[in-house]
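J.: In structure tokens below, several structures.
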Structure P
Amino acid sequence: MAFSLFGKRDKSDQQPDQPKPSAEQPLEKVSLFDRMKQAVSRTRDSFTDSISSVIALTREVDESTLISLEPILLAADLGAPTTALVLENLRQRALRTGIQGGSELKQLLKAELRQILNNVARPVAHPFSPPEVIMMVGVNGTGKTTTTGKLAAYFTGRGRTVLLCAADTFRAAAIEQLEVWAQRSSVQIIKTKQGGDPSAALYDACAAAKSRGTEILIVDTAGRLHTKTDLMKELDKMRRTAEKLVPGAPHQTLLVMDATTGQNGLTQARLFTEAAHVTGIVLTKLDGTAKGGIVLAIATELKLPVVYAGIGEKLEDIIPFDPATFIDSLID
């Protein structure tokens, strides 16, 4: 049975939407917004159109309005837990103060989605002295090695010195693939032979980074071992190896996820989250899916922030992830 959600209003309780970048803002910020907006265009086209169709018919926001939003959020791959959380928060907000029509409902929806991402945001614990060790983990096929190379190019493009470590010694051609990315990124690489000890390669890389004064060491790890126990043991061994030479290492452990796998990717992600002490997510192929809402599902279900997003196949197609920019790009 539908119920009216209008109530008394408290002007101080309103949450105005954040402004979009303007010409007065720095060029880099505008560029980030434009690149993010282009990356999520497939999601935005379906998501915004669906929301707009609900809002266009909404004069009085009631329970039936919120019920109409549910399949839209699920279709964008927010997942059942995130969708339920968003709708319940909107419902409670409506009962307390009322919602004045579809336009305000849209702004409140944006605020709810932004808050989900802000809740898991955390500052990166950069070391006081180099090198900063970043360990890349994830299943094969998500673009882990490619992302490692792109991050190397991203950091060098900002004046940082980078060294790559080819510690994925299990997958055929993984070392050769990373060598290609090292050349494209104009960085050096420490490697061993296929089938070699990943921890030995990491030890050599840590020693080299320290002796050379390299600022960032990025470690490409194996995407698949025989069992979960093997995975945990190997990753634990690598963490201990890194910390022997570099206090606090690894400083970041980034899980690479493929946005096109949607909810299926969350199951794989949970394994690595438990085994690798993951600190953040790199979401690849964000431009290739109409279900970019997976970003919010990651925040709700994995309690982890997305820190970088892959938005194309070019070397420069990786950007730092900003929650406000993402939400503003997603919902016009």
Structure Q
Amino acid sequence: MGAQRKRRGRPVNGVLLLHKAGGISSNAALQQIKRLYQAQKAGHTGALDPLATGMLPICLGEATKFSQYLLDADKVYQTTAKLGVRTDSSDADGQVVEEKPVPENLTAAQIEALLVEHFSGEIEQVPSMFSALKFQGQPLYKLARKGIQVEVKPRRVTIHSIRLTGFRGDELDLEVHCSKGTYIRSIVEDLGLLLGCGAHVTRLHRLDVGAYRAEQMLTLAEIEEKIADFDPETELESIQNTLDALLLPPWAAVSALPEFSLDAQQSLLMQQGQSLLCEELPELTQVRLFTTDGQFLGVAMVEQGRLKPQRLISTTDLQNTPEHGL
């Protein structure tokens, strides 16, 4: 057998809450952070369009194993909509397809009534053709840019709350707390159609993802400023320690799950993929596993009276990682 391929970068593990700037893709923002941290492995959770700004959780190393929990989390967005103009992508990056006058004497109360009637609770929405959803393996936005139209089936999402926070004649501001899979552009597009004049998104900002709050975010400039005074040639360790202190721990994405401790023998069996008899936890309870000395092991589920491993980390990689900030 050939030699095992050596991974490039260092085994840094944790979650960075990046405040993504406008004008760049989520993948471009991810690559910036991966290079800055010199990380072996990195992934983001829930892409934001280039037009959009705000929270983009970046998972590094072993934290990538738990990124699905962030993808499934509720989100909070702020958006600005321009009334009277529809675009093919339902946002300002698209081509104008229709212009109509905004209804005379339109009031905030009328808009709020539509929000309550059509965009509250569980609703059905048709995702934009310019979304990242895939059709036969191809992202819809790539097909849309080629002029290819396919049938996009409606999907059910939940709007926990939607508030009109500003109204300026032909512009309005909304704050939306919603479930995963909700497209704010589709809400704005549908609201514009209900008003009879059309609308599109001119600003989209993500505030919160799950339990993560906007005040925890850091911009790339803020991160770079924290290491600006270090010499990369002689103070590399100080740079890495400073960067690592900005990370949430690898288990941050599953911090809402209850903790369950295992002794040394149980930990070894779990890491070998074996299940353990578990009578103290209810059926179908999902837990974070730790050793008695505080080492995180991963996530497990109680099924048929046994604790079964679901997603375990590589403790070897984790031991090579500096301490993380909370």
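J.: Identify the structure, out of P, Q, from whose coordinates distance in nm of label points 7 Å out along Cα→Cβ at positions 195 and 283 was calculated to give 4.0. Don't jump to the answer; show the numbers that get you there.
T.: On the way: P: 4.0; Q: 5.1.
Derived from the structure labelled P.
J.: Determine which structure produced the value -16500 for helix-only ellipticity at 222 nm (-39500 (n - 2.57) for each DSSP H run of 4 or more, over all residues; to 500), calculated from the coordinates; the candidates are P, Q. Let's see the in-between values first.
T.: On the way: P: -16500; Q: -6500.
Structure of origin is P.
J.: Given structures P, Q, which gives the highest value for volume of the Cα convex hull per residue in Å³, for residues 43-154 alone? Walk me through the numbers on the way to the answer.
T.: Working: P: 159; Q: 148.
Top value of volume of the Cα convex hull per residue in Å³, for residues 43-154 alone, among P, Q, belongs to structure P.
J.: Using distance in nm of label points 7 Å out along Cα→Cβ at positions 107 and 307 for the comparison, can you identify which of P, Q gives the largest number?
T.: Values: P: 3.5; Q: 6.0.
Once distance in nm of label points 7 Å out along Cα→Cβ at positions 107 and 307 is worked out for each structure, Q has the highest.
J.: May I pose another question? With Rg and Dmax of the Cα atoms in Å coming out at 21.9, 70, pick the structure among P, Q it was computed from.
T.: On the way: P: 21.9, 70; Q: 23.0, 76.
For Rg and Dmax of the Cα atoms in Å, the value 21.9, 70 is produced by structure P.
J.: Also, quick follow-up: If you work out mean count of other Cβ atoms within 10 Å over residues 187-194 for P, Q, which one comes out largest? Can you show the working numbers first?
T.: On the way: P: 18.1; Q: 21.0.
Largest one: structure Q.
J.: Which structure, out of P, Q, was relative contact order in percent (Cα under 8 Å, 6 or more apart) calculated from, if the result is 21? Intermediate values should be presented prior to the final figure.
T.: Details: P: 25; Q: 21.
Derived from the structure labelled Q.
Laboratory data are not the source of any read-out in this text; all were calculated from the coordinates shown. These numbers were taken from a predicted model, which means no experiment stands behind them. Cβ atoms are built from the backbone, for glycine too; each structure is taken alone.
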